[in-house]
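Please go over the structures that come below.
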Structure I
Amino acid sequence: MQTHFTSAQLQEPGIQTANDILRACVHCGFCLSACPTYALLGDERDSPRGRIYLIKDMLESDAAPTEEVVRHVDRCLSCLGCMTACPSGVHYQHYVDNARIHIEENFTRPWFDRTVRRLIAAVLPYPGRAKLAFRAARLARPFAGLLGGRLKAMLKLVPNTALGETREPTVYPAQGVRRKRVALLPGCVQDVLRSGINDATIRLLTRLGCEVVIAPGTSCCGALTHHLGYDAPARDFIAANVEAWIRELDGDGIDAIVTNAAGCGTVVKDYGHMAADDPALAEKAKRVAGLTRDISELLTELAPLKGVVGDLPPLAYQDACSLRNGQQVTAQPRALLSSVGFDVRELNDGALCCGSAGSYNILQPDIAAALRTRKAAAIGATAAQVAATGNIGCLTHLQVAVEIPVLHTVELLDWATGGPNPLAAE
């Protein structure tokens, strides 16, 4: 694609990145069929190719973003299906993230929109605040019918299960001979909404000979604020995590940094790019990114797993987009689940996003609900008795519409290899 940035514009790192990405695009249109919003809405402005043109015009003109551009960029899920489909290697992830930062710095949103977005950024990345907010949401749920779409969507997503406690920094010793020492990112709201995911991860890893560290100073990965276009808070989270893990790496050492929330893993693996313009952090961030593994990747390295439970229920596997497209991890979860005895069933249109996408299901509730309905029907068509996914956001979003339990892959692997039955708590 031809671009027309001025030499002065190209001195800005974000513009130079956008220029390089744009020049790789050949207008082929392969991305359209991989885009959930285009499939749903049929408007090319709600496709990757359409957004690429809208953002290009916005950046080249160096003018304030228009409402049209903001509307169509906001509708992007960042599912990154377009990147998997693209034959030219267009790095849409970095392109749209740069656009979001540009929009937040140069566009004044309506007051309610600003308020909701700032509330998300001020609450969800902090487990203590999130827990208080979820408790308040439960009290407000009887009045959900009186509220608008976004507030109603927020209340609907809060589960009825018990809320967990914030996980403190600690070390969980390996059982038997230590094979690896790994740092686990516990996530910002995961322990509050579903502490069993981290519990299962720790049980499974320690049984397999891993010492598991929750490093002091780790925090939210930064994904929530980053995808809202809030650059400074995202960088603060990145810096805190990088420094925390580098202390462990240079201290007692770690063999890997483990994530079990696919959205977090995609961002942490991108820390090298995100901190590239910070001289104090760039090299450290690259080391951290290079050590990061999704839990299914690490378990594959530690395999084989030994299933000890007979008569496991048939299972529908739902790809978290950030795992499938952002990290290109697809075979490992399926192979692990099959190896311990699950009958893994595939979904029709399994590559299309379920509509969760971080805070998207709050900010774009109608589109998110339509995609969830489509995904729930695909899960139901498998006649499975349980669904598995690799991301807390997908799990929470889908459980509202799916009649069978939706569990994290690692909860099922832990159960099949000797851990407690997570279905007993459903």
Structure II
Amino acid sequence: MNTSIYFRTLLGLSIGAGLTIVATAAQAATRTVCYKVEIRDERTGCPTVGTVGAKRACDPSGNYSEFVGGIIELWDKDSDGNDEQIGSWTIAGTGTRCATFEWENASYAKGEQHPDVYLKVRREVKSTTGTGPKVRAVDASGNPYSKITWRNEGSNFLANNCGTSGNCYISSTHVPSTSTTSAMSQSFAMIDSAQRVLEIYHADMDSSTINAWYPVVNNPNGNSCATGLAWSRTDFCLPNGLGTDADRVTHEMGHVLQMQMFNQDGLRDVILGGGWSMGTSSFETESGATTEGWAAYVGAVAWYEPNNAATVPFYSGVNIDDATLSQATCNNNITLPRQAAKAFWDLDDANNEVGTRAGVADNDTSSQTTTWMARQWDEFTNGTGNRDDFENDNNGVNVRDYLFRAGSTHSETLLEHNCLTGQDDT
């Protein structure tokens, strides 16, 4: 085996329904193999277990999280080394998972009475429904990482002589690496974070594979990946050591999502001085504020539930549901990514707070679905004119353009409540 494998013993096994491969037409007795896969979890920038309003949280205190949405393969181990792949499954939930497959009538059985089953884990994730695109980890040359196999790790990782009398359990948990810094551990954390975005938006995204490049300093187009970068509908990167930065991963997936909605590589995202932040004085162009604010919103909504009014969502340490304006002077907020992120969250969330300016109709009055939010980018027409998807102006595409596509009934929440009314509309 060419990778380091670690395990933890399964305690208190509970059967969870796995996704079953399609059996042959002539059914005979099936086999069911149960297993569990976890990854080392030392992530930052995501809610921890017990956080109010968190979706599937990180668990750095427990050091391990289940690899939900990960893709696994079951293989039959043969003494001559000519093993057969039985099938592949997407891990569709938490707890011990069970995969059922045909045996006697399957081509991979090759006349054997019972299989001896072990796991391989791909560095790939999908939504738990198994639909939509997958995200796969690739190295600095763009090559997919090898599968992790437990073929030779002993009886604890083998469902030996799996028959028909009941479920066959692999008794130990599969953990690819206990390291917190290795490329393997970081790449697993990276794609596990990206899976949170797939879980929400998979039905509206392209079916193409999305490559999560790690670790890289410069992407193949020659642009710096010093802090993270999405440069196409199917590619984003993080540099060495940042694979465990959870909201940075979901942020880059937010850029990928917007590009897919636009059906183009690249975004109108003009950043002043080469960098931006979620600070109260990170003034950018309106296009930069909007595009980065959108990705920050996706970065948060991937982890936090907007339909829970008690949710306090954070991105990069900033509460993006805080109604306090970033700048006291209203018009000074129009180029802040922080304020744009708040505007998108307000349009989505169930916490419809009151405004902050006396005598102004600036309440947060609208609540939409998260997928509806993304689909409004799809309403942009192709081109470089006003309100097109690549408007030829540093202040477009902005939140006002988004409102034009989403509908004027949301103006109070998006613009007035967040002091973005002064954005350019030409």
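Taking -15000 as the value of helix-only ellipticity at 222 nm (-39500 (n - 2.57) for each DSSP H run of 4 or more, over all residues; to 500) derived from one of the structures shown (I, II), identify that structure. The read-out was computed on structure I. If you line up I, II by distance in nm of label points 7 Å out along Cα→Cβ at positions 60 and 172, the top spot, with the largest value, goes to I. The value 43 for percent of Cα pairs over 31 Å apart was derived from one model only; which of I, II is it? Going label by label, the one that fits is II. If mean count of other Cβ atoms within 10 Å over residues 108-115 computes to 11.4, which of I, II did it come from? Structure of origin is I.
Tell me which structure, out of I, II, gives 4.7 once distance in nm of label points 7 Å out along Cα→Cβ at positions 124 and 324 is calculated. For distance in nm of label points 7 Å out along Cα→Cβ at positions 124 and 324, the value 4.7 is produced by structure II.
Just so you know, all these numbers are worked out from the coordinates, no wet-lab data involved. None of these values were measured; they are calculated from a predicted model. Cβ atoms are built from the backbone, for glycine too; each structure is taken alone.
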